[in-house]
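For reference, the structures are reproduced in the following blocks.
Every number in this text was worked out from the coordinates using simple rules, so none of it is lab data. All of these numbers come straight from a predicted model, not from anything done at the bench. Cβ atoms are built from the backbone, for glycine too; each structure is taken alone.
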Structure I
Amino acid sequence: MAALVFLLTRSKAWSIGLLIGLWIHVLSDLWDTVGVMLFFPFTTKHFAAGAWAYHVETGRLQDAASYYSGLGLVWDAFWLVLALACWRILRREYFLRHVTPVDGFWSFAGRHLPEAALLALYRGALFFGVCRFAGWMIWAHVLHDYPFDLSWGGPGWADAERLP
């Protein structure tokens, strides 16, 4: 996909960003109890580290409660802490000096939107992630009292899906 994006756009930033994003997504899915077909289409064998419970068969809300009660919470918290540790990338000067010159999307969008709107969209991606994390944590642990269980493959109360 990243190669196709590069061929169509000639944008290194978009294609490398997409490639890294896809790798991180696969790595994230690899850590649950079902895993991913890591070497598809060469094999359909699933590889799974089993760190947190895949509990989606009981519904999206139960799966989210399970994810944010087990080590999935730690995985998302890691990315949140990393993003907040790099807070300087959210500054206007960084956006104008380092992001817009190499990412064609912002040049294109800048023809239609004012700089303040571009900066709001840019910062909004992190804001969305923070709100998603906080929202699911509040939903699972404040509104519904799901217990934390940071054991491997947990939480123990979730009947995790596992592949043979």
Structure II
Amino acid sequence: MNKEITINTEDLRDKYNSMDNNGRALLEHIFGADIFAPKDITERVRTFEDAIAVLGTENRAVTDYYALLGKHCSGSVLAMLRLRIIAEALNEGWTPVFDGSQKRYIPDFYIFSDDEQNTQVRYVRSLEWSHADSLSPSAILFKTAELARYAGQQFTELWKDFLTGR
């Protein structure tokens, strides 16, 4: 006699997240690993390494980064390359165009020095980026204000390195 079992997907994911690696492997074998993968990109990209994993090592931004990694690049150049990878991963294939047909966003920061002259960078807000000039950081623009906000808050240290030239 066969019985049908119905499992709520959210309940299954909750159980999966509370299990050890053996339990997770068993559930992935039964249901497939895709059902347990985070769906929201901000859940999948929490670190620079996560962004590389999302894009893959053959991605142009990733290969550019690794090609320059061993060279004598400033910290701000490496930070910009890392932010480019993060932006590309978070944007999930979206690329900005400058024909007036779409909005683009960038995090906005407040930069200051404390009493010991240590430079501090604080995320302020997401700005709509409408400039199409040579100063446009088109490789690190975001398709939504929410993604720009997330990138500004999650990767503040990289933005600090990029913005302060360190």
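Some values worked out for this structure:
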| item | result |
| --- | --- |
| For mean count of other Cβ atoms within 10 Å over residues 31-38 computed as 11.8, the structure of I, II it came from | II |
| Read-out FRET efficiency 1/(1 + (r/R0)^6) of positions 15 and 151 (r between Cβ atoms, R0 = 30 Å, to 0.05), computed value 0.45, structure in I, II | II |
| Structure (I, II) behind the derived value 29 of relative contact order in percent (Cα under 8 Å, 6 or more apart) | I |
| Origin of the value 3.1, where distance in nm of label points 7 Å out along Cα→Cβ at positions 23 and 127 was derived from one of I, II | I |
| Parent structure of the calculated result 1.6, given that distance in nm of label points 7 Å out along Cα→Cβ at positions 47 and 71 is the read-out and I, II the choices | I |
| Winner on mean projected area of the Cα convex hull in nm² once structures I, II are ranked, highest first | II |
